[in-house]
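> Below you'll find a set of structures to go through.
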Structure I
Amino acid sequence: MANDRLEEVCSNPPMPKENQKSVRCDLCSKPLVAENVFVKEGKRFCCVAAAAQYLSSNKTLEDFHGRDKKRKFVQAIKKVVILSILAAIAYGGYQYWSQNKDKVREAGQELREKAKDLENSVNERSDE
């Protein structure tokens, strides 16, 4: 299918003879005699239509890669921001704990007692 499209675009330039120096079209890779080469933006083509198709496709790919590179950069920034927020929360928790160790221990003990009371009441109800 791709070759069908190339046939629609690319001309059929004369084949170089064995002793002639040749180059290849950057789109269809056909061998070209120096007189039949069309050069556009440093690339060699067999015809103007081949150059237009190649440069159009190349521009589309460059746009895609540019957007993909930007997307990856934004993802990296998001990860850095999220990790920074998590680090700040962890640091804040550590600071609170180091300044209020007794309160934290008391609150933990109260929670353990409440959990044990709740467990006992559930066990009593299930025994009934």
Structure II
Amino acid sequence: MSWIGPAAKKAVKYGPQAKVAWDKAGRPAAEIAAKKAQTQLQRRKAFAKAATVVEGSVVRLIHAGEPVHVVLAHGEPVEAYPPVDVELPVLLKDADLSAAVTSEEHEAKRVKARVARARGRLTSSDEATGD
């Protein structure tokens, strides 16, 4: 195993620098990525719930510096994702309910974006091959 020698030398030489780099940049980046993933999960849960209620829609609000997705049925609040410590009517007091998006609109927009990405990949692959 001749690679162990050079690998061990590099680990000894650059290990401390790699740890400092991870502490300064890697850990905060990982926390931001985890927070973004959690926000996307909560949005998906909200739209899934909106699809199950009559005239369901979702409005995005900011509460305590964090995004909150409130599910509405007939314009009345049903549930918030993630759950918040205040009553939903209080949370929606100053909200613009005209910005609410139905689950059908959200799904149509998502599919349209997905098709556009696929077309972009096909176009870029055609240009790369010279077709």
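What follows draws every value from the coordinates through simple rules; no lab data is involved. Here the structure is a predicted model, which means the values were calculated and not measured. Cβ atoms are built from the backbone, for glycine too; each structure is taken alone.
> With Rg/Rh (Cα atoms, Kirkwood Rh) coming out at 1.23, pick the structure among I, II it was computed from.
Going through each structure in turn, the value belongs to II.
> With mean count of other Cβ atoms within 10 Å over residues 26-33 derived from the coordinates and found to be 10.6, which of I, II does the value describe? Walk me through the numbers before you get to the answer.
Details: I: 18.1; II: 10.6.
Checking each candidate, the match is II.
> Determine which structure produced the value 14 for relative contact order in percent (Cα under 8 Å, 6 or more apart), calculated from the coordinates; the candidates are I, II.
Comparing all candidates, it corresponds to I.
> Still on this model: Which structure, out of I, II, was helix-only ellipticity at 222 nm (-39500 (n - 2.57) for each DSSP H run of 4 or more, over all residues; to 500) derived from, given a value of -19500?
Working through the options, I get structure II.
> Further, regarding this structure: For distance in nm of label points 7 Å out along Cα→Cβ at positions 42 and 66, the calculated result is 1.7, so let me know which of I, II that is.
The read-out was computed on structure I.
> Give the label, chosen from I, II, of the structure having the highest value of FRET efficiency 1/(1 + (r/R0)^6) of positions 50 and 82 (r between Cβ atoms, R0 = 41 Å, to 0.05). Intermediate results must be reported in sequence, preceding the final value.
Details: I: 0.30; II: 1.00.
By FRET efficiency 1/(1 + (r/R0)^6) of positions 50 and 82 (r between Cβ atoms, R0 = 41 Å, to 0.05), the leading structure of I, II is II.
> If we compute mean count of other Cβ atoms within 10 Å over residues 74-81 for structures I, II, which one ends up with the highest value?
Details: I: 10.0; II: 15.8.
That would be structure II.
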